[in-house]
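Structures incoming, each one as structure tokens.
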Structure 1
Amino acid sequence: MAKTAKVKTVFICQQCGNTAPKWMGRCPDCGEWNTLVETTLEAEPAAGRRGGLAPSHSVPQALPDIPADGYARIPVPMGELSRVLGGGIVPGSAVLIGGDPGIGKSTLLLQMCSMLAQRGPVLYVSGEESAAQIKLRAERLGIADQTLFVLADNQVESMVAHIQTMQPALVVVDSIQAIYTDSISSAAGSVSQVRESAAALVRLAKAQNTPIFLVGHVTKDGAIAGPRVLEHMVDVVLYLEGERFHTYRLLRGVKNRFGATDEVGVFEMGSQGMSEVTNPSEVFLAERMPNAAGSAIAVTVEGTRPLLVEMQALSSTTSFSMPRRTANGIDFNRLLLLVAVLSKRVGLRLSDQDVFVNVVGGLTVEEPAADLPVAVAIASSYKNVPVAADVVLMGEVGLSGELRAISHLSKRLSEAAKLGFKRAIVPRNSQRKLDGAPAAIEVIGVRTISEAIEAALIG
């Protein structure tokens, strides 16, 4: 008589993936309430367990003797996407792309599939849309490639069988939260289903040397839904960002085993899908009003790309007992720090002022080099004196009002000079380490935020 597999019931947190033997109102690992879901597991024989992605028959090899043939990158005609991927798609890689609903993930990947269908068959798997719905979207984008195949299915075992039969050049799975595997009894989208389904697809990508793109939904906090281990399993993690009421989208790389991280590609969403923005700095500054109080130009670096963005600030007398601080595009705590430094070290009376800061274009700027232009924009609005139209600013502001050195100064200055700016206000320590600046731009080194405000404002 054959032995039946042992059945075990556990409770898995849908937020962090922690496993508990009994139900609890609050997860002891992540602290979230009402996230434990009962899951039935069948014990696998020891021989059938898969603990990793490498085949079990692997043997130690000397590094120089390991063959790397067949791993030349697949070129992507879309330059902005190629930039973020590190110069193309690596065969056998697993790429996870996340973003808010309606941001353009499926549109971007469908356009990529159409471009790569010229090299061989491409398979687009959807667990959320029917094949007819995908065709309607493809017709709107002008896509009608004979080598682009669509599969409407959400069972992993069925997907694997089709991929092994077709041997496509590229596979897109939309989305990882909508598919399931028969080896797990829980519903699609649960932590265990997401983890096991992704592991099966990643193993297939490595074994068959086929790149696979996985679409992931995000939580209200902006992180990819599902277990955190999902981002560790894949080779590349991309986030598509942007405001719903802005046409521009930023594709940001947060993990890349084959290239630079924090690389950024810029796209514009239109009726014909996603189009590349090859010179984003010029686009972001196109509607700028010169000599407007409360406006300053920052030079940021995203990955290896310098970007010029406009920082806008508005200071107005508050009508409340507690003044408001609103940040759009920068960290709120960073804004509080800059307001405190301007009040304490510069002498601006901001305790009775509402302060609003906005990064034009719906962008999010996180690097410390944006401190100085934000602070100068606030001072400009408070004094109602504009910043000179030909000036760019960059520098990290310390708590004592000092300016700290920044990286990639030469690259930032070259980008500013290309767009016609004549002067750059930078930390003095960075100026001393500068190898050479473009002849078209004057570099002004300052030590404190007070000196920077005096040099930047007109009059």
Structure 2
Amino acid sequence: MDEKQLQYEFMSILGESHPGLTFEEYRDSCVFLLFYQYLCLRYDDQLEESYQLGTMVKMAVRGKLQMASFLRFIEAASPFLYFASKRFRLTEFSFYIRLTRLKLLEKQKSYARFFRKLIKKMDTWNSKEVLLDNYAAFFHQLMVEFARMKKETYISEDLLSIYRLFLSSAAARAKRVFLPEFSYGLLFEPLTGKNTNTELYGYEDREGFREIQEILCFMAEMDEKKVHLEKKEDWDAHEDYKGSFDAIALYMPEGVEAGTWIGEEKESGEILRLTGSISKGEFPFLLSALPYLKEDGVMAAVLPGALLYREGREAQIRKYIVDKLNCLDVVMLLPDHLFQSVGQKEVFFLFRNHREEKEIMFFDCSEMEKFGAEQLHTIALACQERKTIPGFCSCVKPEEMEKNEYNLNLPRYIMKSMKMTKIDLEAKKKRIAEIDQELEEIEKRIAMYKRDLELS
């Protein structure tokens, strides 16, 4: 198989039926078995044949791969794979632990049926070198599609390209980056780029997602010592992280719960004074993230557009961000097609610490159909030159924002250009003549009906 054929076969996993399993059970089964295959491919010269995928395939073909035999096989293979990778024990994965605790016989049978089906499919991918060279990219793409299927944390390629545009320079030189609430880890690549010397920090409540992120880091050749992924509840303890991150990436199109913080509330007196008891939590969240940036650090975030114009305390916070902190650099209204949810506008924000400029770049990309190389170049050039392009972007001074009482809603700063349509006068004249003729015919018929009625 060539690369395209392998990619097609790999992604066809998404179409495999999985009766008796929930979406999460099906997804976690795929992740676990695919990672097992990846380890076998990567360390095949260090593994005995009895622990290779081929042995499990034979069990599946003979119908001997049941839940109990699967668990025994992984338990036996795990120490050898750990010895080879120096990093992963498959028996410590949350998925494996859940399987050992599974008591329902019907559910065990459902898992076993799916394991046999998937393992047989994986065995057909016989182009080892091509598969291994592309495994990381295929696996990442699969995570994107899982996110899309579940309609959660899905980040399209176009949206990833926007993150790359504004984070690439920071990622290239970054020593430390931070990914809060990373879910499927789709922002991992724009945040780190190809810089394997970067240390990645992040938190996520769900164990399965932390394991997916660990796998992505491993496939990207990141040193285990440079990957620090924690439970959200454990994160607040690390005060030494303040002022240490080159870049932070956030993706929260559904918003942030009130009371959600990155840092400790008790050390955020100014933030608490400003925010008080506001009903939405985006601003406290953002303000608590900023102290973790280095002096020249950047933070990219996607959040609900209502953040731009909600009144009350939030207007005061916008004033504080614009006037005192002077860290908001880019505000970009995004098109609806980048998101699966509808009903609210989403906005991309770029924050830069200790910037020299006072102006903020506003972009209205709400009608942009794609973000290809040409479109991204236009955005980058406008940011670099701090220029205004009517109907598309505007470089706005603080005085103008003050005049609008720090309402940052884009229509206040970018006027949509009226589309001028060329009028074909000759065609219009012809149509008028046709209508006049039609009216004449109608009048003749009316007159005829009147005569007939008088006769009767």
Worksheet, complete the sentence: distance in nm of label points 7 Å out along Cα→Cβ at positions 39 and 351, calculated, reads 3.9; among 1, 2 the input was structure 2
Discussion item. Going by distance in nm of label points 7 Å out along Cα→Cβ at positions 79 and 399, which of structures 1, 2 comes out largest?
Written reply: 2
Item to complete: Compute mean projected area of the Cα convex hull in nm² for each of 1, 2 and report the one that scores greatest.
Response: 2
Discussion item. With mean count of other Cβ atoms within 10 Å over residues 95-102 as the yardstick, tell me which of 1, 2 scores highest.
Written reply: 1
Discussion item. With distance in nm of label points 7 Å out along Cα→Cβ at positions 103 and 319 as the yardstick, tell me which of 1, 2 scores highest.
Written reply: 2
Worksheet entry | If helix-only ellipticity at 222 nm (-39500 (n - 2.57) for each DSSP H run of 4 or more, over all residues; to 500) is computed and equals -7000, the structure in 1, 2 | 1
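Coordinate-derived values only; no laboratory data. What you are looking at is a predicted structure, and each value in this text was computed from that prediction instead of being measured. Cβ atoms are built from the backbone, for glycine too; each structure is taken alone.
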